[in-house]
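Multiple structures are listed underneath, in structure tokens.
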Structure I
Amino acid sequence: MTLATSVPGSPEYQAALTGAALFDTSASAKLVLTGPDAPMFLGNLGTNDTKALPLGGGCEAYFCDTRAKVKFQTWIYHIRLSDARHAMWVETTPGRNTELVQYLDRYLISEQVEIADRTGDFAQFHLAGPKAATVLGAALGEAVPELPEFAHMERTFARDGTCSLRRRDQLGVPGFDIVCRTDVAEGVRRLLVAAGGVASGAGTFETLRIEAGTPVFGKDIDDNRFVMEVGYAPRAVSYSKGCYLGQEPIVMARDRAGHVNRAFLGLKVLEGGPLLAGAKVFRDSQEVGVVTSSCHSPRLGVPVALAYLKWQHQEQGTRMEAETPAGKQAVEVLGLPPVKS
């Protein structure tokens, strides 16, 4: 399935800000873990407390190595399968399903856990905007209850099968992930569009993501990045659960230093166009950061960027320069998110 080609600042972009924009996110990698030890197994590897997730609950979590360097960025949901078994649904970056299966299998010793790659079996949409719940309710034929982020429920779209509806605000506006079998996905998409969802493309999604300051693995995160430097990572880290890979460096960063060496923040580009990924940021001729993502922000009327900035160079309003092939461009620290909703 392919949704409409997008142009940032277009009706698609406006729909996300004033109505509801519909994105196809089916490429997301999807695993299902079953067996009585699945919650504990994931909890022993990930940064968040998956063992305590109730049915219908979810969370963001990172899988790290012993140095707390990020290996996988994930979203984990406690679900019930059609045969009434409980299971853990794990979503990660598109194209990394095989790698994640191999990573998890490497740590599977005697636990009663089965890992299944379900990426090709399920489609996924993201409905984003202040009217997302209204559009979703119209497509379903019933009101959608208020859900906290990462909470989820099952509902049926007419005769198009049961879908999982998951609250997830990844674009800076209220949002829902709608996950359904691939054989009913087109029917679900049609119902969402008929209810007012504006079919939107990857360019608009990327613009909104950057404006919201939402990091993604492969662009803003790699396997050499300390997890506590990643934007919004603290909400994905539990300090009260048992031991897990990378726990010691995470606790040391909190208890000894009191801060991390770098923080993930937004920048306003004061002159020139969007910055290239990898562009270095300087302050008084000293290298203090690196850019990971950038785009033109229709709301600000200038480009914005996401970057890692060193400690003591993170105060909002600080002026710096980003190095580009055409010369240096003036930038200013905005904080996170770089564009407020």
Structure II
Amino acid sequence: MIAFSRTVTYSPAYTVVPTYECFNRCSYCNFRTDPGKSPWLTLAEAESRLQMLRAQGVIEILILSGEVHPQSPRRSTWFQHIYDLGELALSLGFLPHTNAGPLSRTEMERLKSVNVSMGLMVEQITSSLLQTVHRHAPSKVPELRLQQLAWAGELGIPFTTGLLLGIGETAADRVESLNEITQIHQRWGHIQEVILQPHSPGQSQQWQGTAFEIEQLVEVIATARHILPNSITLQIPPNLVSQPEALLACLEAGARDLGGISPQDEVNPDYPHPHIGSLQPILESAGWQLVPRLPVYPQYDAELPAHLQTRVKRWRSRLVQPTLA
């Protein structure tokens, strides 16, 4: 048996998209469609897909949705559909994690009962992006997204957030965003992960921005590790850091998680996720052990509603523990 001194985690996941429709028009987006242009996923379709996953080692069901405007007459139907998908995933034995854009405090409180964790990318808190890539994206107002982090803290929701890198921000902007996340976490202690996602051009986007350089990503990881509390894990998407040398450099700089690995990255469809079998030898050659995790970190288990704690405990008993030197 190989003995490892270091571990890197990932979540065995599958993404369910209730709708690709979104009232935002971020110019770098490769995910959205216009309202009314694509059918919503039905509960029957979702159940059929999830039933096939039950014997495939999937733990997390990421409910990732385009956004319906808060004032839309379809908002309540959209929200109930997201709630029902979480309930369905739980009934089939999975652990749901929802990221559906900014929600009201009441909506977040309701979803807490059918999600073991939730998330929302801060992206960047510089307001200058509202004049460029976020010009037609009302829900990308920085104060709105930071409010979500605060409400999650007040509600005791284990939360994932992150930065999108290379969309027109400066190095100082990134530091400011990381500092804001730190301040919110220091008050409530509920942020379990910060994703550092390099912009990677896709075929559907309108913006002509280039890919964020991997050398810069390594620098941002080191900066983030210096600013953020040690209790927050840094996550990088391995499909956007495809070269083995780059991936290992990111880990050496302080990244410790590879996020949800599933058949397709819905946000970056031009960049398929790697197979676990191809990642393992790369990591093992450098002394890393790749181990699965749940979408909620152990230190937050006690904050979950009792019925979710029971489900999480059952999954933890099934996970393989890392072998350390």
Structure III
Amino acid sequence: MIPLAPDYIRELEPYVAGKAIPNLIKLASNENPFGPSPKALEYARRALPEGHLYPVNHRQDLKEKIVAFHREFDLKTDQIIIGNGSTELITLLVRTLVGPGEAVLNAWPSFLMYRLACRAQGRQEIDVALTDSLDYDLETMAAKASQAKLVFLANPNNPTGRYINAQALERFLNQIPEHVVVVLDEAYSEFVRRENFPNGLAWVQKRPRTVTLRTFSKAYGLAGFRIAYAACDPAIAELLHRVRDPFNVNSIAQAAALGALDDQEHVLKSAESNWKELILLEKRFSELGIKFTESAGNFILAHFENAELVYKKLIDFGVIVRPLGNYDLPHSIRITVGRPEQNEALFTGLKALVS
């Protein structure tokens, strides 16, 4: 018989999301613990009565608001494409731009969707291991870039929380052949409080084959709505529009994003709380003798001899975190920075486990 699917599909391992168990404090999926902006919810409610209508396919008002919000980069609406979360945009980029016999360059461990998107299309994957400090090995990646059509960089990187500074990013991009498309995934950029952190949107105009991804799932608190956007050269955007599904982002999510952009106070409050609590997490981990990787995002990587046991025991204390065996980090767990009272519950559990 002819196989039901190609080998590269049958060999795929499905994406494993962070578990959500009722009545537990969820610190497993890097969500905003403060939830959506009230303004985002208000805009979403207003859109509900028109739920029987198909979404506006190109949502010009949302694109105009995104462009206005990033006015210093002189973007145009034909450079914006809206997606059903960053995951759809990642898949769309691979489907659209990487043909048979062409390759995707990726670091590992990094966001699992880069790998899944590549393998789901039967495309070649070139992965470069992170350094011992879990940073990107940009030198090796630059040396291999000519073999690839598409390069993914998460900044900060998920699941490590490490970031590429402005100088390192510029050096890297200047070494990449002009024909190679570089995707800067900045899902966590709103949380970063580092003076030398680059804004990938600046490279969209300077280097036409650069795509920058931003999401409403993290700092904006709209993970359940599934909405994100890419900024890129109009020629790339036009190709992505040819391939994307029609009505790919629902009208409720698009309305919520409009409201979220109007409430930057909510984003700032979330980011400031995250930074304060992240510093406290690192301090308390040090006091407890827990090894960790310094992070610039809204999560932290903690290291244990038996990470799987720590993960299971924390559930007994009412806290769920993310084990990272599927990221080839079997001795690490990723912990989302929560609200102060959630982090206190985490400390209570960890203290009992390591004492």
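Here Cα extents along the principal axes in Å was derived from just one of the structures I, II, III, and that gives 58, 44, 39; the source is II. Look at Cα Rg over 2.2 N^0.38 Å, for residues 82-145 alone for each of I, II, III: the largest one is in I.
All of the numbers you see were taken from the coordinates with simple rules; none came from a lab. Computed from a prediction, not measured in an experiment: that's the story for all the values here.
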